[in-house]
Structure I
């Protein structure tokens, strides 16, 4: 099945859509701007974040064209406002390779998060602050050397942000930034951050979501399938599930990301600590690891 040859066109459409909307956004009032960022711009930026996720697996041009994938990732990154594409790839590959490892899987919340954001109100606050935790946690827990491609990613993003500011003004730039942040927090499309690996059933650590929002998020909800076959594009994962129903149809899954967010906040048995963790002695340099 492999890559998605249409991914580059999907990314191009979304990036151009965001740029074109800036001609109108700069004239919006602040309330209208923030509402638009939550309902429209944030959803598109979140889709671009998930395109970056696909591209990190080389699912745009295949493994034989790594630099084309990296370039498309930087292009998809432009409306997001913050340079994330290259850095995301470094840490996301570790998440797949060492899922549940307290030291190497920085997708797992810290002890600070688990202890301080345990009550209903604090869990809601944690969802609001999730963009900050998601971005800063890897840099604090597992700082990795900055690569040349990361520096290029930063430079390209700074130039683009500067052009947006020069051509469209502060409102347009803040529209892009606020959309990114709002759609990663208390937002239906952000439900996948919780639904993917937070334990809702003590026997399972990864869950799929089968609902309509997959149409807006490149099928990121097919998460069990994705972890089984990370080099199959999201557009082809529904077919994979159809081909092998005996492996997926009887697994617990989610049908509503809104309900996932509600349950995360309201259920006392679910919080930042509701993750399967493994302690491993890992020779990270050599890629060797074994359970204690």
Structure II
């Protein structure tokens, strides 16, 4: 059996979709059942290939991981109906302890407001800090930088480690900067990595949250000289996902935040996303 396409109900809210556009990743802790995690760990203990492709014929693996309800609902929210399932995958099997990798984007990365595919990670085992979890830089999927300018950096202030319990799946924009963090424990760390693809045009059909005010997003955590820069790129991506035309107006306009939310739509918000007409 070769995985094809899959459809299910979208599960992310407006706020979660916008947050994904801003940060470039979403962590779903412990969503894979323990029994599936155990079967995966039993398999990789005797099948140590970088690409254990035999698992693509195992229904329990496809249903438990690729079609996992929590993960599939999130993928459906971001990629639309009938998204294409992974056709291959890798097990990043690491013998700990190890020094950290250099910061990198995976091959083929491009910078675009389109979201036509996702890169997804799955931990079949507990991955505490001492087992070298993947580290990501939030918002870096919009960071245009050559690898040799980034790879040597020992640490990045805003980086986040994806420390997680067994069964955790996290979704990323493919171009996000990431690395394997340093590990100090002894043992093997397994991590599966795979892609999903869009097959349908974008449209805003995920669950609507009436309390979410897109006009006045609450953002922060960036230096003043980069204030709202990522939010502008995220606004382009979110608008594209909504199939709404977005043209940056400039100055103090959407998606710039504000100390207080006003009872009106902010200048620059696409017509199709306005609450007040």
When mean count of other Cβ atoms within 10 Å over residues 43-50 is computed for each of I, II, the largest belongs to: I
Answer label among I, II for the case where distance in nm of label points 7 Å out along Cα→Cβ at positions 19 and 139, calculated from the coordinates, equals 2.7: I
Structure (I, II) behind the derived value 0.80 of FRET efficiency 1/(1 + (r/R0)^6) of positions 115 and 211 (r between Cβ atoms, R0 = 30 Å, to 0.05): II
Entry that produces -5500 once helix-only ellipticity at 222 nm (-39500 (n - 2.57) for each DSSP H run of 4 or more, over all residues; to 500) is calculated, selected from I, II: II
Mean count of other Cβ atoms within 10 Å over residues 11-18 from the coordinates reads 16.5; which among I, II: I
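Where a number appears in this text, it was derived from the coordinates with a stated rule and is not lab data. Because the structure is predicted, anything quoted here is derived from the model rather than measured. Cβ atoms are built from the backbone, for glycine too; each structure is taken alone.
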